[in-house]
Structure 1
Amino acid sequence: PVHILDNFAQIFSGARGSFANIKNLMGVQGQAAVREKRPHRGFYQRVTSHFKRGDIGPFARGFARSNLRDGLTVNELFFWGMGGRMGEVDKGVSTQITGYYYRRLSNAMMDLLAFPDGTVREVTRDTIVQFAFGDDNLNPQKLRHGEVPLDVLYDEIKAGEKR
């Protein structure tokens, strides 16, 4: 079919998707993972009430033999949804933690100031925290994205060796 070739064209061009997406569409969905493990919590001695107690078989623990083209069973969809929900929760929590650390770091650095001589000082106590800003004395405002002036660094190192 033409639409399958379109999917492959998108993957080969790097525009969208991966071969894992094609596997999910045409092959088997495979093992569902919740926090990089097979689902194991739920009712007493089983993950959901749809399976017998003590059942440790692949389908009772999240294996999906269906694919997205033909459709998943209710149990398979439930297991695959578990992993997606955990991913969303982790993303929300990690964003929260990152914001917390950013706030702590910015508050801790409020009293620090970079002086024209290249030193970093704590303004309230007038103590030197760093003798060279960023340990390399490069001004990030004057750098282009991703470029480091190696010739300038080389000249500074050579000048330091001559002293």
Structure 2
Amino acid sequence: IYLNERECSVQRRNQKVVEEAPSVFVDPDMRKAMGEQAIALAKAVDYDSAGTVECLVDSDKSFYFLEMNTRLQVEHPVTEFITGVDLVEEMIRVAAGHPLQYKQSDIGIKGWAVESRVYAEDPFKNFGLPSVGRLHTYKEPTQIPNVRVDSGIVEGSEISIYYDSLISK
């Protein structure tokens, strides 16, 4: 099955910074065509797990295959929010031998979701290196309904140069 699209046009150094779903540019016919092409690609190579097919889209709404990522991507919560499908749970269930719980007709679009990535980077070095040191102030918006924060840090955490500078999303 396909789980619709994510718009990931806001990038920096070929890394996604903001993702949203559904895309305001993609209409239902284009969404269906893109999904069917993604399924055809996966079937052609006997791929049967979670994956993301990335496409470029031009102003005429033609889309062109860019790459396939054969893994669960960082921005998967955006898809989970609009489809109601817990992708991690479903991957574990299928890996344990259970059948997929969903059919294509079960997958709709419920609302809109956006993900913003928060990086610890040094603005005085063109945001090219992690900004290392102790994180003195950090508060997640945990009391806001329908807001999810994925992070591995808390106030007081140490930011290291040896790890990716993505600290929260």
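Values in this text are rule-based calculations from the coordinates and carry no lab data. Fair warning: this is a prediction, and the values are worked out from it, not measured in the lab. Cβ atoms are built from the backbone, for glycine too; each structure is taken alone.
Given a value of 1.00 for Rg/Rh (Cα atoms, Kirkwood Rh), calculated from one of 1, 2, which structure does it belong to?
Value 1.00 for Rg/Rh (Cα atoms, Kirkwood Rh) corresponds to 2 out of 1, 2.
Please state which of the structures 1, 2 yields 19 when relative contact order in percent (Cα under 8 Å, 6 or more apart) is computed from it.
2
Work out distance in nm of label points 7 Å out along Cα→Cβ at positions 50 and 82 for each of structures 1, 2, then name the structure with the largest result.
Comparing 1, 2 by distance in nm of label points 7 Å out along Cα→Cβ at positions 50 and 82, the maximum is at 2.
One of 1, 2 was used to compute Rg/Rh (Cα atoms, Kirkwood Rh), for residues 34-97 alone, and the answer was 1.04. Which one was it?
1
Which of 1, 2 yields 0.95 for FRET efficiency 1/(1 + (r/R0)^6) of positions 90 and 114 (r between Cβ atoms, R0 = 35 Å, to 0.05), as computed?
2
Check the numbers for mean count of other Cβ atoms within 10 Å over residues 58-65 across 1, 2 and tell me which is largest.
Result for mean count of other Cβ atoms within 10 Å over residues 58-65 over 1, 2: largest is 1.
Assuming -14000 is helix-only ellipticity at 222 nm (-39500 (n - 2.57) for each DSSP H run of 4 or more, over all residues; to 500) as calculated from a single structure, say which of 1, 2 it is.
Of the structures listed, the value fits 1.
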